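Asks: Several structures are given next for inspection.
Derivation of every value follows stated rules applied to the coordinates shown; laboratory data play no part. These numbers were taken from a predicted model, which means no experiment stands behind them.
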Structure P
Amino acid sequence: MALQDQLVGRVLKLPGAAGAFTVERGLRIPMRDGTTLAADHYVPAGKPAGTLLVRGPYGRRFPFNLLYARPYAARGYHVVFVSSRGTADSEGDFDPMRTERKDGRDVVAWLVAQPWFTGTFATIGPSYLGYTQWTLLEEPPAEMAAAVITVGPHDFARHSWGTGSLNLDLVGWSDMVSRLPRSDRPSLAAAVTQVFAGPGQKRALRPVFTDLPLVEAAERHYAGRARWFRDRATRNDLADPYWEPMRHPLALERAQIPILLHSGWQDLFLQQTIEQYARLRARGVDVALTIGPWTHTEVIGKGAPILIPEALDWLGAKLRGEPLRRPCPVRVQVTGTHDWRESASWPPPTRELALHLRPGGGLGEAAAGEAAFTFDPAVPTPAVGGPLLEGGGYVDDSSLAVRSDVLAFTGAPLESALEVHGTPVAELAHRSDNPHADLFVRVSEVDPAGRSRNVTEGYRRLDPDRDQNAPVRLPLLPIAHRFAAGSRVRVLIAGGCYPRFWRNLGTDENPGLGTKLQATRHTVTLGPSRIVLPRSQP
């Protein structure tokens, strides 16, 4: 294991040599209701650098211990890695995200009472392990001194239903996490399950995406393993009290500690990370932000050699008073280039560049006309790349532009490079013959050879009472991107992005319980309809 730690240190370009540590496995942490959670304690040799807390549902072995426990213990930190209630060898029933707030408080009460506790602690971890950090920050413990939150949402309810349509990453995620073993013994099969689903498992999931109603198809597949799915797929009102334990906007108002945020331009939770950064910075909190060209899983893989050294640097500065090597609070990679930009804040100053949708599929000055397409939920428009839980990312999306259920508008070749930093917005004069409709808008870059590559996108389920025949303003996901000279900007408009989001069945039935299908005719008036890009100022 010492050799493994040294190898990981070299691969991840970690500072300093890996030191010795021991691991106390299978500790039991009592909760207020008598349940006990299982934890591993990584004990550094010699004088400790500080204490770190990691909490999540994916087990405490490979790959998470390799990235979020061992490298830190090898550099002098006590690390306490806790399995969420009802996962691995922790007692209780797993009700994802809904018990982490209370359990986190009990874990901290146990932690600060330990004789080896160093007086303060920081938190680290990605995704769900980032979410558990926000649950603590809703009522920040006095001993919590810093955090490194990687692709971690603070509002899982909004991730599920924030667009008005169910985010279908819930289907595959529920399948994966419900198959994890109820033990924490090392297992190659368990490790494979955690990293990716095999082809057979993906085939087995297909009826969940195709059969109706969605909930019954899912429950046939899960066979009792994911009892939470029905509530999450049918409770589409975010004001429903069911969602309250999963929503932590108060954490953005109450956090005072230094927080380092990590994300990817194709990450599932990018929008929430940007919101976290903006709110904390506006309040004067010590916050830093790094965004690379990664998907959700790539942040943990490809991004690790950049992000874990950053985390160690941040923790050394905030827990031990060491000099912070990071020169600027914000560091982003500009996609379309290999350039990393460092700045005091994000986004930089910009000015609007409006490109109007034109008859014949062009982009440029406003011109009168209309364009229409039909979305058929029986044959929904597919998701091609984008911020998916598995796969996705930047891909050749040329296939979308030639579909009959997609409108494509492509600009003239750019005379010079165009840099865009911030949040593009689609403004559409839109109407439909069915009040139950969705809109998907994507911006892509078409190279001189005609290959199209996605840049950013947005999605919304229209309100049947307000949006059927009204202008639609749809913010897309934030970007930092350079369109190359000679390339062309493309805008795609559709009525679905499936299976990233659950297809709009075209009726007023509950989305998770509906069985009827009705097609929708969408019409866009081209004169006022446009895409607004935040163009970077020279």
Structure Q
Amino acid sequence: MENSVAIELKNITKTFGKIVANRNVSLDVRRGEILSILGENGSGKTTLMNMIAGIYYPDSGEIYIDGKEVVIRSPKDAFGYGIGMIHQHFKLVDVFTAAENIILGLNEKRKYKLSDVARRVSEIASRYGFELDPMKKIYEMSVSEKQTVEIIKVLYRGADILILDEPTAVLTPQETSKLFAVLRRMREDGKSIVIITHKLHEVLSLSDRVSVLRKGEYICTVDTCDATVSSLTEAMVGKKITLNIDRCDPVDPTDRLIIKDLECINREGTKILDDVSFTARSGEILGIAGIAGSGQRELLEAIAGLQHVESGQISYIDPSTGAEENLRDKTPIQIRQLGVRLSFVPEDRLGMGLVGNMDIVDNMMLRSYRKGNSAFLRRKEPRDLANEIIKSLEVVTPGPNTPVRRLSGGNVQKVLVGREIASTPTVLMAAYPVRGLDINSSYLIYNLLNEQKKNGVAVIFVGEDLDVLIELSDRILVIGSGRVTGLVDARNTTKEEIGLLMTKTPEIEQSENEGGEGE
């Protein structure tokens, strides 16, 4: 059965009104392989897989499992054929335990004991190398733990074909490595794994084959060993593109944001920021590097007024008056009014960043509308902004009145980031702005950040890709365990130097200092 075809799609077409999501798509998935589905945001990747998972039903075309044509009208039908999908936005009940979520909705004729479920969950976790406490509540879990619950949920139901939608979008590099190790074990066990992604380096390191979609149509399937970043990019976009960031010199750099001896403590009494000091200048991009959870998020939230500051100074130099403003004395709204904007791409883009049931225009209004002067709202300006973002960031949508929840994950993110970049800030803090975006869209965002820099904005960019940080930034601030471990010139540094600074702990720093004193 090894390398036999597990599932085959023939001429699958799916439309939503006038929008053609998939047109005559044909591809297959083999037993014991990892197949990556690659494509730009809105290329129809998730829609295609949703038809295999029984969430959508194709307008035309056939689906074959082990050579036999099947009809999949619901997720229940899909599970009956051994197909399970792990979605980008998790579908879990926060107040339930992992075991309760895994058994939830499972139609078993006999009664079950939670202890038996927990034991079986632990057996599945042990078999594939997962780390999971079956009795832990969902709201107590990290993102990777929640993802583990979703994967074990489909394995518990007997899935042999697993579909993962953007599984690494919000995972740290360490969590990604653990997930890949688990997926490779599943492949060795004969599982068929389909990954919807656009992270090319992950595709090349993990998958056996790659199928490319473009604008809803099937382009090609290639063996990963024969593919390169440039060949896959060209297949995705339809033309050769240069993946270079055109970094200009700092534009009239002037101190705009001065941070001195910043200290923040969480509810457990642990220091999450310790003696952090740096200066952000107008007309330059200050990159921030660090292992996930080193305090990057708390730092930006402290500047934006969203994180309690125990001690230290946050000063803002007003470009119009030259006056120095103490941001610690101001509310988040007052800080925003000064032009200090935080564009943070959260793990839950629809829960924290945008309102899914509202359309793009209304989501533009969320940032600007506070108190109306009358019973009527002015919608022209937010509509114009929505249309501008749709055009400049190439958001795939029927129009500005489309509910955000109907957009693909990457297009949701473009709306979220575009809204902040379009607000003409004086300080723009962009944290993980390309998380979940395809490579072409990512470079659109990088170019927009460069445009902000050319306009004299002080840009603070928190990124995960060290290559991009070095290529895009003017200076790079490195944070480790809540402390500044280095500040380097991006034009004269290396990934190795930044990597060493990222892993530098206070204990290592103290040891180095003691060694220096003894010499």
Structure R
Amino acid sequence: MQQKAQSKALKQTGRKTAQKKPGVLAIALRMFVLGLLFIVFTGLILFGIQGYFQLSGRIVPGVWITDLNVSSLTRLEAAAAIEEHWNSSNITLVDSEDTTRTWSLPSNEIGLSINTLATADQAYSIGHLKAPHINLIELFLSLRNGVLLNPVPQINEETVRSHLTFLSDEVNIPPVEGEIRIENGQVFAVNGAAGRKIDYDNSIALLTADPLSIISYGFFPLIMQPWEPEIGDVTAAAAEVTAYLESDWQVRAYDPVVNEYLIWEPTAQQIGAWLQLSTTEGEYTISMDTAAYQQNLIDWAESINNNRVLDVDQALAAAETSLNTGENETLILTYLPTFWEVGAGETMTSISSQVGIPAWKILEANPSLSGTGLVRESSITIPPADINLELPVIPEKRIKISISEQHLWVYENQEIIRDYAVSTGIDKSPTLPGVFQVLMHEINAYGSRWDLYMPHFLGIYEALPGFTNGIHGLPMLSNGQRLWADVLGQPASYGCIILDLEAAEWLYEWAEDGVVVEIVR
């Protein structure tokens, strides 16, 4: 019973004891002790971890180089990983003006790379190389949150420039040079167009401004600049060439004996073959292949037949004038001497009448002959057919006289502007047919042999040395008697060509010296 009572008392005492709560101070003390123990324990762990990584020379956990985890690697191992991760990758070079044009190359080949040792050293420095407590804090933070670092880029600008230069033939788009071509006498012109080329300075400046972004994204935009053609707008030069091809460039030759114009007018195709196009300081210059066109002109001049000659030097000078000024000079064809096979019974007078040259001039060309009678030589020299044209010829004007029709026509620019009835020489003193010209003007010539005054006299040829036949008005004797007014239209004179007074005066004023006078049978 006593034991039961003691047991019961003890139970009651225990309940009272268990129900008693500990104090706040005790709880705080416990927590402090526990925290201290945790810190000490964590510190010991961190010191242990730190010691391991310090002694092993490894990067602390939680360190990343962007997307590359380099935790627990030595610096050399990290450098190798960085090399493989970045420096073996390609960089895509992109034409900033046309993103469809790209070129892929290893980044380090163009002079852009990650400095592996510097980047590995940067990663290793986390939790290393500082004061112990700083190292410990960095280790803790790295373990807890991780550390994200950027790689350290390096640029060799000389290598970048050198490699871009090497790529330039592939990257650059050369300009289209302006061009003028002449084909079959036609002008084909294409204006130049700008290309583009690498702007080295600005491209490298872009690279150096943010190399990490270029490495990270793998794109290197190449800044391009316009590449202007040396020959741009050829419109003016093409117009000049076209003007050459379309120019009225010609050499005109006039045959005063037969009243014929010969014209050398090169075609556009010929001119195109002579033109030489070259470029000087970015502009087309146009020159002429002188030898080529001169040869063509010489060939034409030599092709003129019928014993006629064109002075080549004059023709070349005229061609130059026509080309440079557009003015066309008329050259005069000349003739060469010929030979006459003398027929039976021919006299110097009959030969003179047939060839249209005064007998005395034929005799001058044949010193072995004399007189106007029978010619006994089998062959004689005939002076040139234009020997009677002693003055510069005036091609625009011409007088034609027909002995058989007893008529005179006045031509200007190949058109008849006047015509008159005339009287030519009688049989005993005939008018010589031939090609002559106005040699002199005498307002009232006097013929002492016949005691005649010849008004408005135009001397046209010497029938004999010092004796000139011509065209004039109705003659008048010294006694005042006017002759032949009633016989115009039939032979009456002693070799001259007679007009009425009004016609003679008009012709005297119109026909300057040098006008050709053609007399036909």
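Asks: Given that Cα extents along the principal axes in Å, for residues 225-296 alone, derived from a single structure, equals 51, 39, 15, which label among P, Q, R identifies that structure? Please report the intermediate quantities before stating the final value.
Replies: Details: P: 39, 30, 20; Q: 51, 39, 15; R: 71, 21, 16.
Computed on structure Q.
Asks: Next up: Assign the value 24.2, calculated as mean projected area of the Cα convex hull in nm², to the correct structure from P, Q, R. Don't jump to the answer; show the numbers that get you there.
Replies: Values: P: 24.2; Q: 28.6; R: 56.2.
Derived from the structure labelled P.
Asks: When Rg/Rh (Cα atoms, Kirkwood Rh), for residues 129-176 alone is computed for each of P, Q, R, which one produces 0.96?
Replies: Q
Asks: I've got another one for you. Which structure, out of P, Q, R, was log10 I(q)/I(0) by the Debye sum over Cα atoms at q = 0.14, 0.15, 0.16 Å⁻¹, for residues 89-320 alone calculated from, if the result is -1.07, -1.11, -1.14?
Replies: The read-out was computed on structure Q.
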